[in-house]
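Given below, in the form of structure tokens, are the structures.
None of the figures in this text is laboratory data; all of them are computed from the coordinates on show. Computed from a prediction, not measured in an experiment: that's the story for all the values here. Cβ atoms are built from the backbone, for glycine too; each structure is taken alone.
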Structure 1
Amino acid sequence: MRAADLLAEGVAALRAAGLDGAAGDARVLLAHALGVPRDRLTLAMADPAPDSAIACFRRAIAVRAERVPVAQITGQRAFWGHSFIVTADVLDPRPETETLIEAALEQRFDTVLDLGTGSGAIVLSLLAERAQARAVAVDLSQAALDVAARNADALGVAQRVIFQHSDWFAAIEGRFDLIVSNPPYIGTPELAALAPDVRVHEPRMALVPAGDDGSGLAAYRVICAQAVRHLTPGGWLMAEIGHRQGDAVQALFHASGLVNVGLRHDLSGHPRVVLGQRKL
């Protein structure tokens with residue numbers, strides 16, 4: 001069977017399962033099955049697919065039809081020009097989170113704290129850009145920390161990051177030039193409206209904050225209550241937000257004593273990052 005025919009079969013199966021983006025998902029899964037870079041897939045379309053690749057692709061399509069995220073099937077996700085290992089223990093890094101990377105790289109920093117690191121995509125991308133920087137990355141999930149450590153090794157920055165099992169700041173000492181976080185911010189009432197890919201297959205603790213009152217703001221309250229004491233003078237706190245949370249999170253930043261509080265939008269025009277600075 002030609003690769004092109006196999007792709008058509010996969011697209012049809014995913015469309016029949018009601019998945020949006022069936023064509024894109026099928027192309028990613030076919031490239032994975034064939035072991036070719038995604039940008040070279042077109043060149044392989046006329047070639048016969050090996051039996052092993054056909055079997056691998058069909059298994060992947062069947063799993064995707066059950067709404068398992070593509071990144072969990074392939075085991076990787078491209079983010080900020082790097083390939084990150086992804087498992088069911090971590091959030092799948094989203095393109096909109098790169099807004100946080102862009103904002104952080106506008107500032108000077110030598111020390112970084114990443115709260116709720118997950119796969120490590122945020123902090124490891126920052127370390128890859130700043131060769132002199134060092135970081136502490138924390139998560140309440142040891143399984144997530146294990147994934148992040150594997151990613152640090154793959155990116156060659158493992159010697160510059162410490163992974164710490166911690167409930168936010170509980171096990172953290174010292175001050176940092178930059179604190180970043182993509183905390184859980186989905187309010188409990190919103191959970192049912194999420195796509196099954198996210199609601200069923202991504203870790204709930206990374207989606208809905210502990211002690212949620214329905215607003216999705218519980219994690220920001222904890223972070224803002226303690227961030228200032230862990231920032232160096234002039235240091236920055238930056239956090240990803242849900243697109244309806246800009247005003248509320250900025251108010252929390254102001255109430256914590258941070259100055260120069262601002263809001264950044266992602267490429268879709270949605271509010272995505274709130275940032276604030278400790279007074280000099």
Structure 2
Amino acid sequence: MTAVPTITLNDGTSIPQLGFGVWQVPAEQAEEVVTHALQAGYRHIDTAAIYGNEDGVGAAIAKSGIPRDELYVTTKLWVSDFKAGSTHQALETSLQKLGLDAVDLYLIHWPSPADEKYLEAWKALEELQAKGLTRSIGVSNFLPEHLDRVAETGSVTPAINQVEIHPALQQREIQEANKKYGIATQAWSPLAQGAVFGDEPIVAAAEAHGVTPAQVIIRWHLQRGRILFPKSVTPARIEQNFDVFGFELTDAELDAIDALDRDERTGFHPAEFNPA
């Protein structure tokens with residue numbers, strides 16, 4: 001089986017650089033889809049409470065027979081739970097659905113910055129880590145100013161900041177802020193939901209290497225040092241997205257993809273997204 005590179009986090013733990021995401025995977029399909037991903041070789045699964053599919057992810061893990069220490073599982077705390085002060089219960093519920101004693105990584109899903117309650121949530125995550133219910137703690141969709149506030153008030157530095165990054169939205173200021181604090185950058189929507197597949201540098205690289213545009217973009221993320229977890233429910237694409245270790249992009253190809261940045265989002269802007 002292909003050995004996926006790992007990234008060592010600032011807390012000394014390591015994470016497989018390439019994982020499998022289950023955002024928008026229907027609950028009734030999650031077990032089957034994750035089972036196929038595990039069979040294809042993925043050992044890093046990213047889910048979230050708000051996705052509504054933790055049960056299916058847990059069922060696939062339980063049936064896989066893969067030793068727990070060979071899997072890396074991430075889930076996330078939704079805004080309503082930290083605003084209600086129920087962060088501890090939220091993780092307990094996620095663990096029950098996943099069938100696990102602990103997750104490898106627990107993230108605050110969005111800062112919802114209007115009232116700064118994410119700072120209280122961060123302190124709760126520190127407590128959960130101290131209890132051994134999660135090996136690592138981190139954040140998602142945090143802007144540099146949110147990271148600064150966590151650094152000012154918290155006692156643990158986030159291990160990861162998971163943000164939307166793809167060729168059309170490269171968020172260089174966030175990546176620099178992550179680097180400043182020793183936080184690993186993890187990309188969600190790493191393929192821009194296919195919106196960049198027709199961009200000339202990506203098409204040219206795909207033709208040059210005899211691979212798909214998705215495989216080119218995954219290689220770009222990997223070679224730029226980011227962690228990512230592409231999502232698909234199609235078996236062939238699940239396998240293709242993992243089959244990215246037989247070629248390397250040239251420096252010129254990487255630079256050409258870097259030049260595609262145009263501040264084009266597929267999701268919400270973290271400064272403006274304040275869900276209940």
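Set 1, 2, criterion relative contact order in percent (Cα under 8 Å, 6 or more apart): the highest-scoring structure is 2.
If distance in nm of label points 7 Å out along Cα→Cβ at positions 27 and 43 computes to 1.6, which of 1, 2 did it come from? Write down the numbers at each step before the final one.
Working: 1: 1.6; 2: 3.1.
For distance in nm of label points 7 Å out along Cα→Cβ at positions 27 and 43, the value 1.6 is produced by structure 1.
Suppose you compute FRET efficiency 1/(1 + (r/R0)^6) of positions 35 and 219 (r between Cβ atoms, R0 = 35 Å, to 0.05) for every structure in 1, 2: which one lands on 0.85? Source structure for this number: 2.
Sorting 1, 2 by mean count of other Cβ atoms within 10 Å over residues 19-26 from high to low puts 2 first, with the largest value. In this comparison of 1, 2, the computed figure 3.7 for distance in nm of label points 7 Å out along Cα→Cβ at positions 75 and 235 is attributed to 1. For distance in nm of label points 7 Å out along Cα→Cβ at positions 51 and 179, the highest value in the series 1, 2 is held by structure 1. Given that semi-axes √(5λ) of the Cα gyration tensor in Å, derived from a single structure, equals 28, 23, 16, which label among 1, 2 identifies that structure? It was calculated from structure 2.
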